[in-house]
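Nothing in this text is a laboratory measurement; each read-out follows from the coordinates by a stated rule. Predicted model, so just to flag it, every value in this text is computed and none were measured. Cβ atoms are built from the backbone, for glycine too; each structure is taken alone.
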Structure 1
């Protein structure tokens, strides 16, 4: 049995389960749905009771534990109980909101649900982020000849944010949101270059195909996705995984974007820190370049605040 120090933290446990959903067998998916619907209540169930609730077998529940990296059922129960306590604390004095915006929600309830889910996505993504992969991604981007970023739809906005940040500190970076343009850009990459693709599902062909082309050309490839077992993730050399739950009402548009932007910020700051003095000088130059376009304010903003 793994020691307590080897067990994944509760936030990481739920994040792993959510991330694994698209790749689970139907019977294991039912176990995941039962667990995620109410972690606190699931933590109180025996393994046979959970199997009955999920309309499956005890063996499937045990296999689910191994598949999601928990280890065994006692460890799963402990992690679920801790996660339930954490989510209750995150919800404050108000109960945890439902999974989606309803037609009868008040504006106050909408605000509470959005903030609750976005804060949870940020905390889960931070807890589940592979620091070793992030460090290797920072090394690759910091030393790259050029960085090409691929993303479409909502993911394109995340890619544009990274492009703007890298460009502002003097790194040669490009953002491609059109499939044909992305493929032609990938064809020019090679060893020493970096290609980074953003896709919540990891299955968007317009993003997967250019990253595959970049891999074939020998570039270092990075996937930013919510599904570590996705096609995009298995194509990439490095995977930066978010842990965000999108619901049908907000699918792919809000919570996932917030989590992706947080990971992009971690990557960018890591790159910027590698050349701290040069980064500071570049930020000051770019700040001064646009300062004359602003009206005088009551207080001068710093370049980092821009």
Structure 2
């Protein structure tokens, strides 16, 4: 397929995942443009370069980058901001969207994606879930910490009408990102949410790498969170036993024992976390279903007491 055959994608959000995707879109000859806050451009060179470091090898990608204030026609948009920033960011450029726009949401947790899908039914809204690992060293400079899988799928009726027969299909062609299209993306989002809900917040609270959660009292807290999460998500039609979830979580903790998870990285870099869209989202669902969820309540309260959000 020639370059001209690929649709042009705009990327809203130049964090770790946005930069990872921007670099791989460039490598795959899929045209793309970053949209960033105007002040970001003031500190950037006229010919911006995106840097991705993996296994101590640094690769540079010349990229196209514009201010969100620029008047452009956006037919295909990837939003990679934090969950809480996704809707405000989309509202800021909504007037630039074409009537047949496709939107892909790549956020941790749940709730923000569904909110956008409901508020913008006229567009084909898709969501993604990824196990790729990356962290931001500085603007347009990231480290790829691990390779995983990414699933994309339709989130609202218009997207389900198109399925993968839309611009979204071009994203399954990306070099060096393992992308698969699925019909039920909500299930993948719930699966990742369940795992993160037992890891991220606790690691933040205790300021520790993932592996520490396998030990003593912290492992008991992990178990309690898994029990509640399984109960809450089962009420939302995602069936998983507490035992199976705990087994999965502990496997993740073992293979990522030395890792500092994304939420803890956010705290250490004075950034807002996405925990309100992980444990906070589960608490909202628990309240709807009349489930007590004391472990999640205690965790969220303990984080709030430390002024962590």
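Hey, Cα extents along the principal axes in Å, for residues 139-194 alone derived from one of 1, 2 reads 37, 29, 21; which structure?
Working: 1: 28, 24, 15; 2: 37, 29, 21.
It was calculated from structure 2.
Taking distance in nm of label points 7 Å out along Cα→Cβ at positions 171 and 235 as the quantity of interest, name the structure among 1, 2 where it is greatest. Before the final figure, lay out the partial values.
Details: 1: 2.1; 2: 3.1.
That would be structure 2.
With distance in nm of label points 7 Å out along Cα→Cβ at positions 67 and 267 coming out at 2.9, pick the structure among 1, 2 it was computed from.
On the way: 1: 2.9; 2: 3.7.
Clearly, the read-out refers to 1.
Please compute Cα Rg over 2.2 N^0.38 Å for structures 1, 2 and give me the label with the greatest value.
1
Given a value of 18.0 for mean count of other Cβ atoms within 10 Å over residues 179-186, point me to the structure among 1, 2 it was derived from. Before the final figure, lay out each step's value.
On the way: 1: 18.0; 2: 15.4.
Source structure: 1.
Taking helix-only ellipticity at 222 nm (-39500 (n - 2.57) for each DSSP H run of 4 or more, over all residues; to 500) from the coordinates of each of 1, 2, which one would give -12000?
Details: 1: -18000; 2: -12000.
That value comes from structure 2.
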